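Nothing in this text is a laboratory measurement; each read-out follows from the coordinates by a stated rule. In this text the structure is predicted, and so the values were computed from the model without any measurement. Cβ atoms are built from the backbone, for glycine too; each structure is taken alone.
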Structure I
Amino acid sequence: MIDVKNISYKIGSKTILENINLSVSKGEFFGILGPNGSGKTTLLKLISGGQAAKEGEVIIDGRNIRMYQTKELAKKLAVLPQLNDAPFSFTVYDAIKLGRYAHQRTLLPAWSKEDEDSVQEAIRLTKIERLKDRFLDELSGGERQLVYLARALVQEAEILLLDEPTNHLDISHQINLLELLKELIEEKNLTVISIFHDLNLASLYCDKVLLLKDGKEVNTDTPRNLFINEKLEEIYDADLQMMEHPAVPKALITFNPSEKKNEQYDDSSIKVEEHSKEWIVLHTDRPYKSLSSAIIGSGFSWSTHFVTRFVDKNYYCDNPTEDMIDTLAGKGIDKNKTIGMMTAACLEDAVFKQFKGNEFQLTVMVTAGVSNAVDISQAFHYYKEEITYPGTINTWIFIEGHLTEAAFMQAAMTATEAKAKALHIEEVRDPRSGTVATGTSTDSIVIAATQTGLHFKYAGTITNIGKSIGMLVYEATVEAIQKNKKRLASLK
């Protein structure tokens with residue numbers, strides 16, 4: 001569809017672009033990215049024919065762009081510039097009509113039904129019906145951007161060139177615009193080439209991207225292949241990190257602010273705010289990064305409150321999450337900063353363990369009951385129904401240190417192995433299979449780290465931090481199970 005071959009461009013002795021090559025296929029959403037001054041806008045102007053290349057050529061459908069007449073080229077491509085001034089007081093409707101210029105066949109054209117249908121369709125697609133009778137100079141920058149997109153659409157060109165199309169739009173309009181472009185690509189086989197400053201928008205919507213720096217091509221590939229930490233840091237001279245988007249298989253780019261290296265931990269950072277029959281509430285003045293299976297704050301989050309709530313073993317609720325949120329609100333606890341669990345185990349029997357080393361500090365809390373113990377290796381054969389009793393063994397691990405995501409997962413695995421060993425030693429059995437249990441039906445866990453101090457790339461069973469987690473979780477779980485056994489025996 002479009003081939004850019006060996007394009008270079010200079011202004012005086014200053015090189016703006018140097019030997020750029022790219023190929024864009026029909027129906028592709030292609031992004032151009034790079035820091036300020038990297039030559040993005042100049043490249044787009046060269047592709048559009050708005051500027052002539054000093055060296056190299058732009059090929060559209062097998063023909064050099066210089067071979068196209070003005071109206072002929074306008075039917076091939078439409079341009080949405082970065083900024084659009086409104087020198088004349090056009091109405092929105094009249095401004096959009098200008099996009100039909102390429103389709104007028106005579107010097108004094110007649111407005112046809114086809115022209116009108118095209119304008120109305122563009123207004124509908126961009127959702128600006130309410131604006132069509134207003135004047136351009138009355139509109140906000142974001143509204144005006146949508147008008148100029150509509151004007152580009154009425155050209156009915158095969159290629160749409162955009163220079164930072166979301167620059168003046170709020171988040172909702174950004175998403176609506178890019179979703180619209182995706183729909184046009186799919187429904188009309190439109191080809192879109194767009195400049196982006198926002199790496200995350202480019203990652204979400206572009207099929208391929210070109211990375212520029214100082215007028216030179218760094219690479220062209222899919223966002224996932226290009227948006228790697230080292231490459232981004234090289235281009236943008238900033239501490240950027242690629243992560244996985246939580247909802248779709250796309251890269252998510254975050255900016256890392258400067259941090260104090262090797263910040264020392266505070267021994268009193270975890271405080272017991274409440275420990276009663278009904279609640280255990282732990283609090284920290286600074287948020288901990290947490291990985292949890294709790295009903296509140298599951299997955300990764302940053303949390304300052306860690307809550308276990310006692311519920312009767314016969315507790316049933318259609319929506320336990322909403323019930324927990326309402327209960328937290330009643331205690332004045334912000335759910336957005338909280339890891340919240342439920343358990344039918346006696347909270348008075350909770351066991352706390354602590355390890356203080358030269359490199360890190362650990363605090364572990366375990367609550368345990370074994371009435372719904374399960375041997376996972378036998379569960380498929382003995383349990384035909386899903387069991388959703390309140391959580392029985394809850395494990396809390398607080399780490400004064402900086403963990404990678406891999407280390408978070410390994411810490412959870414290490415803790416689970418230690419819990420299973422404790423159940424084995426205490427000969428806790430699955431009541432249905434009669435075999436030694438590996439856990440209970442609704443166990444929960446949280447791994448929480450300050451993300452300060454020493455960095456831990458791994459936290460498996462053979463690492464120093466892993467061995468410490470295993471020791472504390474094993475000891476705390478054994479002690480908690482023993483307390484539970486004594487309590488049950490006293491009730492007989």
Structure II
Amino acid sequence: MARQNAIGRTACVAILLLAASFGAIAAEAGDPVRQVVGLIDAGHFREAEADIAKALSAPGVSAQKNDELLFQRERMRRILIDFTLDADAVKTRLRKQIPDLTDAEFARWDAAGLLEKQVIDGRTLYFKRSPGNLFRVSPEALARRKVQTPFDDGPNELLNDHHRAVRDAALASGKNSVLPRRVRVTQTVTVNADAVPAGETIRAWIPYPRAIAGQQEDVRLIRSEPVKADIAPEATLQRTAYLEQPARSGKPTTFAVTYEVTLYARYQAIDAKKVVRAPMTPELAPYVAERAPHIVFTDAMRKFSRDAVGNETNPYLVAQKLFAAVDRIPWAGAREYSTLSNIGDYTLHAGHGDCGEQTLLLMTLLRMNGIPARWQSGWIFSDGKYNNIHDWGQVYLAPYGWVPMDVTFGRLHPGPHAKPGDAALEWFYLGGLDAYRIAFNDDYSQPLVPAKRFFRSETVDSQRGEVEWKGGNLYFDQWDYDFQWQTVAPAQGSGGG
């Protein structure tokens with residue numbers, strides 16, 4: 001952690017945001033940060049390190065520029081945590097699933113870009129999740145698997161009785177927030193034993209929901225460990241519960257919050273004939289704008305959009321076409337967002353993405369077409385054992401207003417056991433939402449309250465938590481997190497209209 005320790009405690013909020021905005025900050029020609037970002041993205045780490053050292057030693061370097069450069073040094077360290085495999089290691093892992101894998105097969109899949117890799121200072125390194133991701137992005141590789149076990153994607157990614165019940169309740173009640181349920185959640189962050197010297201104070205931020213009318217309401221803290229929890233103001237777009245306690249020698253340090261919240265399912269029956277181009281008010285204008293580094297209207301984005309949209313002009317039908325186009329991009333486990341200099345563009349060119357990457361790509365495409373789009377993320381779960389972090393979004397469609405969208409769950413296609421009305425549920429997740437999710441964030445790359453003193457581990461999202469001490473940030477390899485939930489009781493009422 002010595003590299004991070006050097007940044008001190010200057011400009012807390014600026015430090016928090018710099019990782020999310022280094023592409024925009026470094027826009028001017030000749031800027032050393034811009035040059036370093038390009039070198040790192042190209043895999044020239046030694047050259048980038050030399051440029052960082054030179055820029056840091058230059059007279060008159062500002063505190064902000066100093067921190068931007070130090071984050072690029074940290075970004076290289078994080079990339080090397082994600083890219084750990086050579087070709088032989090990838091083959092070894094693949095042969096656990098495909099015992100008779102041939103070198104020719106591997107070479108063909110590798111040449112097609114199906115195994116994510118980066119050449120770093122002349123050495124080819126593969127993303128540590130690339131062997132598992134191969135079966136997500138290649139039907140040929142999937143067919144070669146020794147055991148054809150289904151992926152654990154969560155029950156609500158397939159059309160089921162919950163979706164049917166949501167639609168039926170919405171149509172029967174005339175309301176678009178229905179089926180309320182009260183849940184109790186316990187979230188924990190556990191710091192590894194001796195990650196911090198005994199007696200030193202550990203600072204932790206655990207994601208915490210805010211009330212959103214008709215989506216999640218009546219949020220109440222039940223207890224915390226330690227007892228005193230500092231809950232960020234309701235208006236905080238990435239809300240957290242902040243906790244402190246000293247480290248103990250040889251023992252892990254656990255932080256926890258337990259709260260209750262009432263969750264609603266959402267369903268909006270959308271009639272394309274009624275949808276009009278939304279008047280561009282000051283409130284909506286930010287949601288059709290570029291927001292570097294992760295939402296940028298590149299030439300490649302424009303081409304992808306033209307190919308998907310064609311001559312369509314109706315905002316809802318345009319949204320459907322873009323939703324379907326991004327839905328066709330396969331899901332795959334992602335590298336850490338803080339290592340990516342432009343998430344939307346990365347997803348477009350990688351040809352795969354996880355929920356947040358797919359969402360940022362869709363947001364970029366919608367905004368490019370003048371359709372307001374914004375971010376949400378948090379946690380999803382089910383009545384079984386499934387739970388996971390998840391990202392989705394919202395799209396503004398006049399006259400309906402803001403409605404949910406979850407392109408990762410995508411279109412719900414009726415299966416062999418379809419029931420009457422299932423065809424109308426195909427676009428459930430472009431206007432609707434299941435009741436098995438809690439939103440922690442209503443925007444990405446927003447400051448935490450209280451502000452972190454050091455770089456965040458996750459510079460875009462806030463779902464797992466954040467931890468630091470006076471010596472610097474604690475990265476994800478130094479602590480673990482957990483989410484447990486239970487239904488308390490069905491809530492009364494049926495939500496807003």
**OP:** Using distance in nm of label points 7 Å out along Cα→Cβ at positions 152 and 472, single out the structure from I, II with the greatest value.
**Re:** I
Subject >> Among I, II, structure where Kirkwood radius over Cα pairs in Å as derived comes to 27.2 >> reply: I
Original post:
Which of I, II yields 12 for relative contact order in percent (Cα under 8 Å, 6 or more apart), as computed?
Top reply: I
Original post:
If mean count of other Cβ atoms within 10 Å over residues 240-247 is computed to be 13.2, which of I, II is the source?
Top reply: I
Original post:
Just checking, which of I, II has the largest value of FRET efficiency 1/(1 + (r/R0)^6) of positions 136 and 416 (r between Cβ atoms, R0 = 35 Å, to 0.05)?
Top reply: II
